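Undergrad: Listed next: structures, encoded as structure tokens.
Nothing in this text is a laboratory measurement; each read-out follows from the coordinates by a stated rule. As the structure is a prediction and not an experimental result, all values here were calculated from the model. Cβ atoms are built from the backbone, for glycine too; each structure is taken alone.
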Structure I
Amino acid sequence: MTFDEIEKIKNTECPKFSVFAKDQTPMPGNKKRLDEIVNREIKVIDYRIRRSKQKDGTECLQLQFLLDGEVCVLFTGSSVLTKQVKEFSNQIPFVGTVVHVQRYYSFS
């Protein structure tokens, strides 16, 4: 960098790392299993999708939500839930119920 470029940076307000690198920190919340929230209304407030540590070649959905006023998180390999969250991520936060339909889980 030139000295002129460095001077511009000195006078520029920069975002904090913690603001744009939130994926690097754990999501706060009490861990829940999927079967603990089936047929219960939750408010989805955030999510992350990562490579699964359990099954190679698949994704893991980390879902942060409110349940009875408590902040919770869950981890699932459900491809249907992952697809739904990706498709409607612009609607977060939203209220929904996770239901068990035959062999898969889905929001309703």
Structure II
Amino acid sequence: MKEYVDTGKIRYYFLDFPLYFHKQAFKAAEAAECAGDQGKFWEMHEKLFENQKALNPEDMIKYAESMGLNGKNFMQCLDSGVHADGIRQDIAEGKNAGVTGTPSSLLG
């Protein structure tokens, strides 16, 4: 990161790529994006990866509140599906680049 991303030699992009066979993966991706709306994307991302067996909506709300997010706003975002199209676009972009699983890294 220091040698390449921080110096501008390469750019770092993160794409959501929830795997279809993980029942809660898509909703977890939405949860991270909703947390990002409140400035806590990476915190939620890490929390979800740490707790991959506890990804039901009640768990996600608990995680959101534990990191100081507004629970009502988080839940409204999660219920609305506002980030679903963006996540689908990320999946399509990943597939077009040859991604078949996670995590994946591409250099170009």
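Undergrad: Can you say which of I, II returns 31 when relative contact order in percent (Cα under 8 Å, 6 or more apart) is computed?
TA: II
Undergrad: Matching task: -0.31, -0.44, -1.31 is the computed value of log10 I(q)/I(0) by the Debye sum over Cα atoms at q = 0.10, 0.12, 0.24 Å⁻¹. Pick the structure from I, II.
TA: The read-out was computed on structure II.
Undergrad: Shifting gears a bit: With distance in nm of label points 7 Å out along Cα→Cβ at positions 41 and 57 as the yardstick, tell me which of I, II scores highest.
TA: Answer by largest value of distance in nm of label points 7 Å out along Cα→Cβ at positions 41 and 57: I.
Undergrad: Work out which structure the value -16000 belongs to, where helix-only ellipticity at 222 nm (-39500 (n - 2.57) for each DSSP H run of 4 or more, over all residues; to 500) was derived from one of I, II.
TA: II
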